[in-house]
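Participant: In the part that follows, the structures are each spelled out as structure tokens.
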Structure 1
Amino acid sequence: MLYALAYDQYFKTIAGGIGVLATCDATDQATIQTSMLGLIYSYHLNVSRKFSLLFGARAAWYQKFF
């Protein structure tokens, strides 16, 4: 079974967005379970009216149970 949750929000004051990711994955027999919790950040750089550069970064914590 796989469970996933994600939320992100754009903030004009920082010209980018912040988000949270969470997943939990278990095998059918529940012998292996992997969990992840992460934070994401994106930056939107407007170079001109028709051209933008988008940058992003993610930091995550993973845990695996046997």
Structure 2
Amino acid sequence: MKRKTPIQIDKKTFQKIGYELIDKVAHFMNIIDEKPVTTNKSNNEIASLIGTTSFPENGISAD
């Protein structure tokens, strides 16, 4: 897919945004072991959010 217009951002702004993103990723990697693995929601609460429809027994082609 070809863009209709190029991104309108100067080099300095692009670098600033890039460094901010890397800082956030690095921070997250430093605290990820402090984060909960799961929510404190029950199985029923999660099922109500995502639904109870099961996956199909046989998939279909991506084509």
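Participant: To test your reading of the models, identify which of 1, 2 gives 49, 41, 18 for Cα extents along the principal axes in Å when calculated.
Facilitator: Working through the options, I get structure 2.
Participant: Turning to a different aspect of this structure: To which of 1, 2 does the computed value 13.5 (mean count of other Cβ atoms within 10 Å over residues 31-38) belong?
Facilitator: Value 13.5 for mean count of other Cβ atoms within 10 Å over residues 31-38 corresponds to 1 out of 1, 2.
Participant: Ranked by distance in nm of label points 7 Å out along Cα→Cβ at positions 15 and 39, which of 1, 2 sits at the highest value?
Facilitator: 2
Participant: Quick check: 0 is what I get for helix-only ellipticity at 222 nm (-39500 (n - 2.57) for each DSSP H run of 4 or more, over all residues; to 500), calculated from one of 1, 2. Which structure matches? It would help to have the intermediate numbers written out before the result.
Facilitator: Values: 1: 0; 2: -15000.
Here the read-out was taken from 1.
Participant: In terms of distance in nm of label points 7 Å out along Cα→Cβ at positions 7 and 47, which of structures 1, 2 is highest?
Facilitator: Between 1, 2, the highest calculated value is found for 2.
Read-outs: derived from the displayed coordinates by stated rules, not from any lab. These numbers come from a predicted model, not from an experiment. Cβ atoms are built from the backbone, for glycine too; each structure is taken alone.
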